[in-house]
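Laboratory data are not the source of any read-out in this text; all were calculated from the coordinates shown. Please read all numbers here as calculations on a predicted model, not as lab measurements. Cβ atoms are built from the backbone, for glycine too; each structure is taken alone.
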Structure 1
Amino acid sequence: MKTKELLEATCPECRGPLSEVRETTEMPGLRQYKCLVGHVYSARTLLQGHSEAQEKALWSAVVALEESAVLAEKVASQLPREVARRVRMQASVKVSQAAEIRKILERLEPFQTD
C-alpha cells in the first residue's frame, strides 16, 4: 500500500505539483517523489534536479535583464530626449541587476547528496 502527500514544491522538470509517495507494506520507509505528469525522483535526484532548476532560472534572469538593457539602448535614440534618458538609466539598472545575479551564481552551491 502507498500513501501520498502533496508537497509545497514543484517538479524540477515540468514545474507541476509534486507529491511524496511512501511505500507502507512491500518496502516500508521507501519514499519517492512524483509529479502529476509522472516524473519520479529519489530524495537525491530531487535535490539535484532542484539545484539545476535554480541555476537555470537564475541564468534566464541574467539573459532577460541583459537583453532588456540592450534593447533599451538600441531604441532609446528613437524616443523623446527625456524619455530616452530615463530608459538609458533603467537599462543601466538592469545591467547592474544582472551583475548581482551573476555574483549569486558564482556562490551558488548544489546540495551535497553524496
Structure 2
Amino acid sequence: MITDIEKHSLAAIPAIDTEIFDGWHIRLAGNHTRRANSVNVLKRGHLPLGQKIPHCEEIYAGNRQPCHFRLTPLAEPELEPLLEARGYCRSGETEVRICPLHTAEAVRETDAV
C-alpha cells in the first residue's frame, strides 16, 4: 500500500525530469517544490548506499539544487544514519493517514476551508 501511495504522490506533483536509479526516483523540477525536487525511495535496490547517495548528490549539484531525500518505510533502514553522517537533517515531516471512503464522514461545504 505504501508503494501505491508514493506512486500517486509522485504523479500528483510531477517532476520535469526523473532518473530511476536502482529503485530510487531522482526528481528535478526547477526548484518549484521540494517533493518534485527530491530523491524518493520506491524500492530497495542492490547497489550499496555509499554509491547511490553520492550519485544523487552529483545530479543535484549539477543542476545547482540542494539534494533532499524523502524517507519512508520503503527506504533501507540504514539510509537515515548514513545521511545524518553526511550532514543531512530531518525537515518537513509529513504524516499520511488513510481510511476506506465508505467510512469517511462527509464534509459539509461550510466545514471546508
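Can you spot which of 1, 2 the value 0.05 was calculated from, given it is FRET efficiency 1/(1 + (r/R0)^6) of positions 22 and 70 (r between Cβ atoms, R0 = 30 Å, to 0.05)?
Details: 1: 0.05; 2: 1.00.
The correct label is 1.
When FRET efficiency 1/(1 + (r/R0)^6) of positions 86 and 102 (r between Cβ atoms, R0 = 25 Å, to 0.05) is calculated for each of the structures 1, 2, which structure yields the highest value?
Values: 1: 0.50; 2: 0.05.
If we compare FRET efficiency 1/(1 + (r/R0)^6) of positions 86 and 102 (r between Cβ atoms, R0 = 25 Å, to 0.05) over 1, 2, the biggest value is for 1.
From which structure (1, 2) was mean projected area of the Cα convex hull in nm² calculated, if the value obtained is 8.7?
Answer by label: 2.
-19500 is what came out when helix-only ellipticity at 222 nm (-39500 (n - 2.57) for each DSSP H run of 4 or more, over all residues; to 500) was calculated for one structure; which of 1, 2 is it?
On the way: 1: -19500; 2: -8500.
Traced to structure 1.
Of the structures 1, 2, report the one carrying the highest value of distance in nm of label points 7 Å out along Cα→Cβ at positions 6 and 94. Before the final figure, lay out each step's value.
Numbers: 1: 3.7; 2: 1.2.
Largest calculated value belongs to 1.
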